[in-house]
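These are the structures, in structure tokens.
Every read-out reported here was derived from the displayed coordinates using simple, explicitly stated rules and does not represent laboratory data. For clarity, every value in this text was computed on a predicted model and none was experimentally measured. Cβ atoms are built from the backbone, for glycine too; each structure is taken alone.
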Structure P
Amino acid sequence: MPPKSSAQTPVRSPSQRMEALRKANEIRSQRAQLKKELKSGELDIIAVLENPPEFLKTAKVIDLLLVVPKFGRVKATRVLTRCRISQAKTVGGLSDRQRAELVETLNKRVTGQG
């Protein structure tokens, strides 16, 4: 008997696979648009984090911070460390405390207090 793998992909029909692919492509497009708007300043990172759209819930917080103007990897990592948030944390996985602390820290940076 072959060893059982817990990470085995479930069997899907071709139509299920196509639907999953369509959905994934739609989410990627929505995220790309949101990132473009964050980068241009049309959208505010604080507003996005306070009330994230459904398609953003599985995105990593650090990936969003990296598209914000004047935020590089060092500054983004520093903010996450200060807020005690792992770089692997997703937007949907933030606890209420982490979300509030991140928003507060970003607010201070925007207003020049941090």
Structure Q
Amino acid sequence: MKLYGIPNCDTVKRARSWLQAQGRAHEFHDFKKAGVPPQHLDAWVAAAGWERVLNRKGNTWRALDESQRAAVTDAKAARALMLAQPSVIKRPVVEWDDGRITVGFDAADWAAR
């Protein structure tokens, strides 16, 4: 399994701690340092929808000027923004061993896996 996020994000920290407590090995991809692989972003959007992958509640989104936020009206515009500013991606994104993708951390949902 592979977990994508930013190491100093509180939700990512909770998710990684939960995985460790459950004995689940995972690879961590820091998309602040290593970037967002475009083909993976496309898979996340296909699986969860661009509205779910784009974090409109975070500090990075709020820091954008109004014209940048207003320009995000479809998957193409959201993809361009997420590639340019990975911090606007909701975290963590997990590519599970079975091929499924989840966005965000929900311990109950993850435990059901």
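General remarks:
- Origin of the derived value 2.4 (distance in nm of label points 7 Å out along Cα→Cβ at positions 81 and 105; candidates P, Q): Q
- Of the structures P, Q, the one that -17500 was derived from, the read-out being helix-only ellipticity at 222 nm (-39500 (n - 2.57) for each DSSP H run of 4 or more, over all residues; to 500): P
- Value 1.10, calculated as Rg/Rh (Cα atoms, Kirkwood Rh), assigned to which of P, Q: P
- With mean count of other Cβ atoms within 10 Å over residues 65-72 derived as 12.0, matching label from P, Q: Q
- For the structures shown (P, Q), relative contact order in percent (Cα under 8 Å, 6 or more apart) is largest in Q.
- Value 3.0, calculated as distance in nm of label points 7 Å out along Cα→Cβ at positions 57 and 97, assigned to which of P, Q: Q
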